[in-house]
Structure 1
Amino acid sequence: MIMIAKKSPFILKNFLLLKQSIEFIPPSNDPVQNIPVITDLYNIDIDFSIQVPQNSLYQIFLKIEINFSEQKHPGYSMFSEGVGIFEFDSSVEKNEAEKNNYLYFSGISICINSLRAIISSITSHGPFGKYTLPSIDVNELLKDKGIIKAKK
């Protein structure tokens, strides 16, 4: 069976890296036995904001801080910030709720994945090798931001 992908009415026009910093924290004198065990300890802070446009372009600003707290683990400490620029296909009618769904779920996921690719690429040349940002629960991220309320 052939499955033809349907284009989304939510269009990524561009993703731009605004700021990137990386620092390598050397391990203590003990030899590193298992890098994934160390990187699993990294705290990951994600924040975002969405700008609703005067024109047809929406901007989603996203920042990710990895192992950026005061007590850093060995390996990478990173800050990444970028902006996704989106528009809706004008030939497809969408109400505000549908647009918000695309912005908050698809848009944020797209921006996280864009920064994930940049982080993987930059760290692939580092002493601990490539770091891949783990999967992020966007629903929980939105709850933490107060955009969606937990059902109790």
Structure 2
Amino acid sequence: MPVGLYLLAFAAGVVLIVQVGVNTTLRDALGAPAVAALVSFLIGSIALVAFILLSRTTWPPREHWGATPWWAWVGGMLGAFYVVSTIIAGPRLGAAALLALIVLGQLATSLMVDHFGWLGFPQHSITPLRLLGALLLFGGVLLIVHRS
């Protein structure tokens, strides 16, 4: 059992919801979701440059850049969509509902990606047990987002 990877994934989940609160506060201070997202990405980019320099990461050779599939270049746009979406939706939905819906979207997409082996992931068929897990999570999301 890769405990270190489980802890890393758990920490990523913690950071995602904290990021929404931090970016929402930035949006409130600056007055615009897209500007807050841009500032967030600029600071993140500076942090990544510092990490690359400090870790002495080697730059990939030119051939690797040209051999990269076109769809691999849209990750930054997807990240920008995620950040702006959570800045807008988070304060209105609340942290628990926002995260429940995000996880549900991630699970539904990951089941399809795994089933067909898309995006470089190994193929793992949708089984009745995996489908049951997704349905249970969907039920949990309904309970979390329900307003009494």
Structure 3
Amino acid sequence: MGRFFLVLTILAVMAGCGGGDSAEKYLQEGFVYFQQQQYDQAIASYEKAIKLEPKAATAYNMMGMAYRFKFQQLRNPEFQAKEIEAFQKSMDIDPKYWVAMINLGATYYYRGDKAKSAPLFKKALALNPDHPEKAQLEKMIQEVEGKP
């Protein structure tokens, strides 16, 4: 399932961040670094994109993904806190950005804060009812809510 979330994030990057050419350039640069597992460089590129386009929800989402992978490498809780902060900022900018909702929900779910994940998954599915991982997300919601 984690691989699917990565694919969704990649598709979101390809769709663009809605900013100018320079912000888009840094977003794409960050994505290249991300693919190369150079997460510090990716984060720096996303920060540059955000500086040029402060309302770039996609850049915040991608920054959250870079922090997720950095956390998985180093297990430093500071990186997971930054991951959560970036996904939340993405959703603050665009309350209908279901990709960030699923990413934040997955973060909460897999770190054991499952009660926080279900509302995010539900909202994301309401916004994107044809989500290809709908059955898996519904199963996770049912697990959280204690329904069979």
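Nothing in this text is a laboratory measurement; each read-out follows from the coordinates by a stated rule. Note that the structure is a prediction, hence the values are computed from the model and not measured. Cβ atoms are built from the backbone, for glycine too; each structure is taken alone.
Taking log10 I(q)/I(0) by the Debye sum over Cα atoms at q = 0.13, 0.15, 0.16, 0.18 Å⁻¹ from the coordinates of each of 1, 2, 3, which one would give -0.69, -0.86, -0.93, -1.08? This value belongs to structure 1. Figure out for me which of the structures 1, 2, 3 the number 25 belongs to, where relative contact order in percent (Cα under 8 Å, 6 or more apart) was derived from the coordinates. Derived from the structure labelled 1.
Comparing mean count of other Cβ atoms within 10 Å over residues 26-33 across structures 1, 2, 3, the highest value is found for 3.
When mean count of other Cβ atoms within 10 Å over residues 90-97 is calculated for each of structures 1, 2, 3, structure 3 comes out greatest.
Could you tell me which structure in 1, 2, 3 was used to calculate FRET efficiency 1/(1 + (r/R0)^6) of positions 50 and 138 (r between Cβ atoms, R0 = 30 Å, to 0.05) as 0.15? The read-out comes from structure 2.
Upon calculation of distance in nm of label points 7 Å out along Cα→Cβ at positions 66 and 106 from the atomic coordinates, which of the structures 1, 2, 3 produces 2.7? Traced to structure 1.
When FRET efficiency 1/(1 + (r/R0)^6) of positions 34 and 130 (r between Cβ atoms, R0 = 25 Å, to 0.05) is computed across structures 1, 2, 3, the figure 0.10 traces back to 2.
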